[in-house]
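The next part holds the structures, each set out as structure tokens.
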Structure 1
Amino acid sequence: MVVGVVLGAGVLKQGVPKRAIIRVNKAVRLWKKGIVSQLVVCGGYTNPAVSLSEAFVMKRILVDRGVPARSVLLESKSRNTYENALFSSRLVKSKDILLITDGWHRRRALALFKKAFSKKTRIACA
């Protein structure tokens, strides 16, 4: 079972940043193609002007786009990529992880997730 981990990209008072929408759309495509069987959405309460976590907002969008709520786990404590990796490693038991992020963020995210997860876990980026 491959688990997709969608990294947060902030939440604004005016809505969801474009980077977050790109990541969510990629997650929907991967889920619909059967490449990932479960998703973890990451991101805590990073904007004091918004009362919802990044993870909650992304899950709501995923569900609105057809991903069953039961297929999406929330990691809503993290405030940065390091904490995304650390807290996700406590939730995910799969040995196959697919990070869902965007180009500029891939290298850093991959390095931090490889540190946080077991050496036996295969981690790739989408």
Structure 2
Amino acid sequence: MIGTLCSIRFFLNYRAQKNETKVPICLRINVNRKKAELFLNQYIDPKFWDDNKERVIVQKKSDGFINHSLNEIDNKITEIVWELEEAKEVVTAKIVMQRLTGKSKHGNNSVLLFIDRFIEEAKARAS
């Protein structure tokens, strides 16, 4: 990223925990000290989460699929920031998140649609 201070972080959101064993994975984008967060519709047992790597500790094939989708999201965010900078547009956490989720006029594919497609493909491969 050329001049934009941007960080991407995946974390477990314990405040949104629905049961004792599974916690939702969330995404936080910080751009110039402003943040935007997104629930990724994935739940994981906290004992299989590596806080340092911000990825799932792979125990089974589906864990690898989750890590792959997190890597794809990370790459897409980097691409969005580059595109905004190349076009000399304002880069904010909100704008990046809107493009990522397909809620802006420039967003082609939303990350939520991507995750849904990825999960369906993973299920099909596992069958």
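Readers should treat all values here as calculations from the given coordinates under stated rules, not as data from a laboratory. Small disclaimer: the values here were computed from a predicted structure and weren't measured. Cβ atoms are built from the backbone, for glycine too; each structure is taken alone.
So the values come out like this:
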quantity: Which of 1, 2 yields 14.1 [Kirkwood radius over Cα pairs in Å, calculated]; calculated: 1
quantity: Highest-scoring label, criterion being relative contact order in percent (Cα under 8 Å, 6 or more apart), among 1, 2; calculated: 1
quantity: Structures 1, 2, by distance in nm of label points 7 Å out along Cα→Cβ at positions 5 and 85: label with the highest value; calculated: 2
